[in-house]
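J.: Structures incoming, each one as structure tokens.
Derivation of every value follows stated rules applied to the coordinates shown; laboratory data play no part. As the structure is a computational prediction, the values presented were derived from the model and not from experiment. Cβ atoms are built from the backbone, for glycine too; each structure is taken alone.
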Structure 1
Amino acid sequence: MSKNYTIDIEEISPVAFAVPGIRKVCTGDTVAFHNATSGTIKIRMAADDVLKGLEEENFVKVLSDRTSEQFEVLKDSGTHEISVHYSYKDKKKKNKLRTGFAIGASSPKIIIVRPR
């Protein structure tokens, strides 16, 4: 039975965090990325065929502010790092542009385990 999980990218000035930073999933589960920032995020996977929809050329997906997108887990095992680049205007600092990579357990990861 597949499950649905969410990874929120949250704006916490002066950076952004991936919450949770590590997510354990199984093949067939869905992982939703929710952009909770006021700007855009770019999601990249280093490996091919980990998440359906991120296996195309460059493995990049862009989400605008306050949007979400779901991806199905394709791989059957392993630890896979996710790179999430954020860009938002910090309202607390007179709309100063904040950019960087979302932090979460040093770098966000998806750990794919076999179902029980």
Structure 2
Amino acid sequence: MKPQEQKAIKQLSKLGFKFDPPDGIFKLSGHFGTIKAEPYDLRPDHFTPKMRDVFFAKAKGGWYVTSHIYGTIRHYRCRNTDETTVANIFGLGKTLPKAIADFKTNFTSKTYNVRRG
């Protein structure tokens, strides 16, 4: 793992995320972390959060950091439940430090990406 990636993990760990060490099988396994999920209301649906994940990777044109709340949803007046992700928080930058800084700003202020449609 490169030094800038190790520094990014340290910065995200300060926000409370826990990272498993890379296992050698998956190149990016060290770039995935989890934290206890904050409450998130999806009224009138029923949502039970399980965890919030975070993942960072290099993409075309720069770096990105993304984080979702993972949990179980039961839609209003339905009996079935589904696993889903909600409340995406995103960070983007030409360099990894800029992407982490953008993510930290959005994460601490709980600036969620909203679906447009």
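J.: Of structures 1, 2, which gives 0.20 when FRET efficiency 1/(1 + (r/R0)^6) of positions 50 and 90 (r between Cβ atoms, R0 = 25 Å, to 0.05) is computed from the coordinates?
T.: The read-out comes from structure 1.
J.: Comparing distance in nm of label points 7 Å out along Cα→Cβ at positions 2 and 74 across 1, 2, which is largest?
T.: Largest one: structure 2.
J.: Given a value of 0.8 for distance in nm of label points 7 Å out along Cα→Cβ at positions 42 and 82, calculated from one of 1, 2, which structure does it belong to?
T.: 2
J.: Out of 1, 2, which structure matches -6500 when helix-only ellipticity at 222 nm (-39500 (n - 2.57) for each DSSP H run of 4 or more, over all residues; to 500) is calculated?
T.: Corresponding structure: 2.
J.: When relative contact order in percent (Cα under 8 Å, 6 or more apart) is calculated for each of the structures 1, 2, which structure yields the highest value?
T.: 1
J.: Related question: Here mean count of other Cβ atoms within 10 Å over residues 34-41 has been calculated and equals 13.0, so which of 1, 2 was it run on?
T.: Going through each structure in turn, the value belongs to 2.
J.: Match the computed value 37 of percent of Cα pairs over 20 Å apart to one of the structures 1, 2, and report its label.
T.: The value was obtained from structure 1.
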